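Have a look at these structures, which come just after this line.
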Structure I
Amino acid sequence: MATSSASQSPEQLFGSLFLDVQLGHVFADSKTFVDCVPKLAPAVIIARYETEKADPNFDLSDFVHHNFWVPEKVAGDYVSDTSVSTTEHINLLWDRLSRPADGQSAEGSSRVALPYPYVVPGGRFREIFYWDSYFTMLGLKLAGRVDLIRGMVNNFAYLIDTFGFIPNGNRTYFLSRSQPPYFALMVKLLADIDGPETLAHYQPQLQREYDFWMQNVQALTDEQPITKRVVRVAGCSTVNRYWDTSPTPRPEAYREEVELAEEAQSLRVIPAELFTHIRAACESGWDFSSRWLTDQHTMAKMHTTKIVPIDLNCLLYSLETTLQEANQVADSTADNHELPRLIEARKEAIQTLFWNEETGFFHDYDIALNEPTPALTLAGVFPLFFKLATSEQANRVHDRLKADFLQAGGWVTTLMYTGQQWDWPNGWAPLQWMVYRALLNYGFTETADEGRNRWLALNDKVFHATGKMMEKYNVVDAALTTGGGEYPNQDGFGWTNGVYLAMVE
């Protein structure tokens with residue numbers, strides 16, 4: 001396990017200095033300071049701060065710049081050649097998005113050093129993210145960059161061995177949460193290339209990943225049906241939710257979330273609960289979406305930890321079945337003789353909890369109300385992706401998708417406009433892929449190809465207009481380049497590139 005000092009976040013290391021910098025608008029956004037690298041040991045910097053801030057002429061910004069290396073903006077000087085095809089452009093970008101194995105991180109740095117080369121989502125990123133990487137790997141496979149796939153899978157195995165799970169990304173301030181568990185799919189992707197022994201090789205990490213998501217399951221009782229990421233629903237087996245161990249503002253969005261909590265006071269929202277819901281939404285990867293809002297509109301009314309997500313539980317079914325397969329290849333079935341029963345129990349739970357006969361769609365489940373949530377989202381295709389739906393259910397999901405979700409530029413994420421990026425009118429590459437494969441699994445080839453063709457055409461159009469592949473796209477008004485979003489226009493975007501190549505192939 002990592003030492004406590006190596007895994008402390010900037011908030012823990014710098015205390016009052018952290019608070020003063022983040023709340024004092026020293027930088028335009030909160031992420032800049034948490035990515036700064038201390039020039040001296042944190043204890044020395046803190047001692048200096050306590051002494052110097054008493055000076056009437058003290059300038060906080062000057063102090064930070066004297067005592068920290070502020071991350072430089074990664075140069076955006078790459079000029080795309082829009083005369084080439086989108087595929088050629090993507091394959092030219094892999095080296096630009098690749099990073100060598102990290103050297104040792106400086107004391108007090110938030111970066112968690114990775115021992116193997118990896119690919120970042122976009123040219124301005126300095127870290128990897130968990131679930132993004134699977135969709136990037138789809139493209140790396142078709143580009144023949146198996147070396148990078150192996151490196152990235154090994155990096156995630158290293159993170160599991162070091163921390164007991166895969167964090168949101170390789171930053172210390174991400175060490176309280178994970179992201180959607182795609183590690184099993186990554187291992188299977190690599191096994192398709194290197195052979196089934198790959199499953200046996202990563203069996204220990206698959207088991208630890210599963211143990212993380214199921215942590216404290218044995219503590220569940222009828223009186224205490226929820227703990228950490230596990231939930232016991234009455235009349236059903238154990239299922240999972242997104243969660244986070246820290247009921248505080250995220251260090252990388254500290255000022256913004258403190259301000260949100262202050263605004264939410266009029267709604268009688270408990271700040272610690274709101275912060276946990278926000279962090280859990282970040283663990284989901286859908287940050288943010290009407291999926292997590294009680295009224296599907298108001299950020300302060302987020303209740304992520306009260307929701308059992310359909311996509312998460314399908315991904316954990318995939319992890320369970322992959323772990324079972326790895327056990328068989330490694331001849332270690334005795335290590336988890338309960339697994340077959342757990343797999344069947346989750347299959348049954350997916351049918352019992354998440355299917356809504358009225359809408360003909362799979363929904364998330366609200367454990368506070370003991371009923372499916374009203375939100376219709378593309379998360380509802382995950383049972384089809386993992387072949388967990390009946391033929392009749394698949395027919396009804398297909399009809400709903402075609403009637404409501406298929407737009408000019410591909411599949412829209414939700415049917416609710418909130419201004420949040422994981423809502424109408426945006427479409428995202430990972431969900432385009434999940435829908436595409438889900439429909440093919442049940443023979444809906446024509447509809448799958450229609451969604452695929454519209455998405456690829458939009459990608460092509462935007463690339464030739466801007467020279468960029470986007471993080472997400474407005475799929476409703478295909479004349480626009482993109483909606484709002486987290487990141488500026490940049491060279492990328494990893495999962496968009498990966499899904500594009502996989503769909504073209």
Structure II
Amino acid sequence: MEENKKILKFVYNKFVQRFVTMLDTLDRRISRNITEAGIETRPVKSNGLWCCVLLPAVLVTYSLLYKVSLVYSLVAYVSVGIFFYCILFIIFMSVSCLVLRENVYGGCVASSFVSALLIYVGLGQGLTYSLLFTLPTIFMFSMLLRWSLIMFPKTYTIGEAMIVAQGVVLFFTMFMAMIMCDDNEETDAETELINTVVFTVLSTVGLIVTALYHLTDNMRTLQVFSYIFLIAAGYAVVTLHSTLGMNCIVKVLSYIFLDKNRAQLFTFWVFLLVMAMCVLLVRSKLAVKADTVTRKSFHILASLVFLSGIIYNVPLITLGAGVGFGLLILVETLRKARIEPISSMLQSIFDVYKDEKDCGTFAMTPMYLYAGLACPLLLVPKHEGYDLELLSGVLATGIGDAAASWFGSRYGFNKWSDSNRTLEGTTFNILSQVATIHALELFGMLEAKNALIRTTIAASVSGLIEAKTDQVDNLILPLTTLLAFQLSWFLR
């Protein structure tokens with residue numbers, strides 16, 4: 001027994017501790033370099049460099065474990081190249097911040113070749129096609145990452161900026177792959193309608209955001225915004241007409257309201273939305289600063305929307321998630337657009353509910369929450385028992401994180417080392433996630449083999465990370481929970 005302890009201690013001191021020390025040294029070097037370069041990241045202890053592996057790991061693991069579409073495989077292999085660029089970026093940043101300030105593209109080319117070779121060998125695509133597909137993607141990621149860190153001070157840590165840039169670029173890559181690739185898989189009418197509506201909404205919001213960004217100060221009026229909105233609405237109608245036909249609006253409304261299940265779900269979501277808006281308006285008029293527990297109550301409301309959608313109608317919640325995310329981006333744009341009286345009203349609401357982590361240019365925490373709840377709908381390929389994994393965001397952020405915050409603030413006394421989180425809060429985090437899945441199974445709402453065992457593993461991983469990390473929980477916990485579920489894939 002004593003010899004085993006000595007062996008474990010030797011391994012820990014020789015390898016684990018040395019690896020942790022090396023990462024800590026690397027992190028401190030990067031912090032020093034970005035400070036000297038005058039770049040302000042979100043003020044926390046660490047840069048969250050480890051976050052860059054999460055999204056590529058989820059995509060690659062799913063593409064290896066399950067039969068996925070050609071589009072999914074392409075996106076997964078491109079994410080490997082993006083991950084390689086992140087590693088090179090971290091190495092360069094530990095030496096100098098020149099990679100941020102200057103157009104250094106050697107890392108982009110090398111990373112593009114990695115993805116291109118994987119696509120060429122693994123998917124049998126032409127080498128020229130592979131390079132043409134990967135080069136622009138990696139270059140776009142490089143530009144977006146540098147732009148995020150330089151133009152938006154105190155908004156991201158390096159790790160958070162990497163995840164956001166990865167998500168944006170890979171989402172765009174997915175749409176391009178859907179257009180360019182002949183997948184030999186027929187898309188049903190329902191999926192076609194959902195993809196069309198989501199694409200139309202997001203592209204319309206993109207047009208509005210672009211127009212507002214280029215407005216001069218004297219043009220930032222409600223009247224000018226009305227013109228922009230009408231032009232964007234015209235674009236949306238034309239796009240829907242050209243893809244869904246002349247009766248496109250009727251098709252969308254019929255899809256939602258002519259099915260009893262979908263109509264009931266939609267009504268329930270509208271009720272929750274109205275309730276949340278009433279609370280927001282009342283609280284903003286009182287001008288009483290919301291505490292952490294009050295903010296977490298909105299986690300519960302958002303989770304109820306996604307939980308009900310995932311259990312009863314995945315296609316409808318996919319449609320709603322895409323449209324809702326576009327509207328959320330539009331609201332945040334209007335808050336920053338200096339268009340009165342809209343911007344001041346939104347700012348007053350934001351001031352009441354602002355999280356201490358939202359100290360930068362944008363209100364990223366609510367967008368992270370929404371993206372965290374919705375991302376499994378995009379990342380999890382359809383397979384037997386996949387409903388459990390679709391709930392990753394709901395379990396990790398909507399239920400577990402909110403439960404830990406509430407219970408820890410009231411009954412937590414024993415804190416983790418180097419953290420303001422409590423052991424009691426972490427324990428309740430894990431138990432609340434397991435209890436939720438048990439309740440869903442008990443009432444026949446969820447059928448997944450070994451769901452409780454898999455949830456216990458995933459909840460333990462996400463609970464421990466939530467307790468120790470200083471990165472934004474809403475962004476990283478859904479991804480770590482997905483990875484933890486994949487570690488227990490053999491139990492499904």
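Please compute FRET efficiency 1/(1 + (r/R0)^6) of positions 213 and 245 (r between Cβ atoms, R0 = 35 Å, to 0.05) for structures I, II and give me the label with the greatest value. Intermediate values should be presented prior to the final figure.
Numbers: I: 1.00; II: 0.60.
By FRET efficiency 1/(1 + (r/R0)^6) of positions 213 and 245 (r between Cβ atoms, R0 = 35 Å, to 0.05), the leading structure of I, II is I.
To test your reading of the models, identify which of I, II gives -24500 for helix-only ellipticity at 222 nm (-39500 (n - 2.57) for each DSSP H run of 4 or more, over all residues; to 500) when calculated.
II
Any idea which of I, II comes out highest on distance in nm of label points 7 Å out along Cα→Cβ at positions 405 and 453?
Largest one: structure II.
In terms of distance in nm of label points 7 Å out along Cα→Cβ at positions 133 and 429, which of structures I, II is highest?
Values: I: 1.6; II: 3.8.
Top value of distance in nm of label points 7 Å out along Cα→Cβ at positions 133 and 429 goes to structure II.
Given a value of 21.8 for mean count of other Cβ atoms within 10 Å over residues 237-244, calculated from one of I, II, which structure does it belong to? List each step's numbers first, then the result.
Working: I: 21.8; II: 15.4.
That value comes from structure I.
Can you say which of I, II returns 0.50 when FRET efficiency 1/(1 + (r/R0)^6) of positions 157 and 229 (r between Cβ atoms, R0 = 35 Å, to 0.05) is computed? Show your work: numbers first, answer last.
Values: I: 0.95; II: 0.50.
Considering all the candidates, the number was obtained from II.
Throughout, read-outs are computed from the coordinates displayed, never taken from laboratory work. All values derive from a computational prediction rather than experimental measurement. Cβ atoms are built from the backbone, for glycine too; each structure is taken alone.
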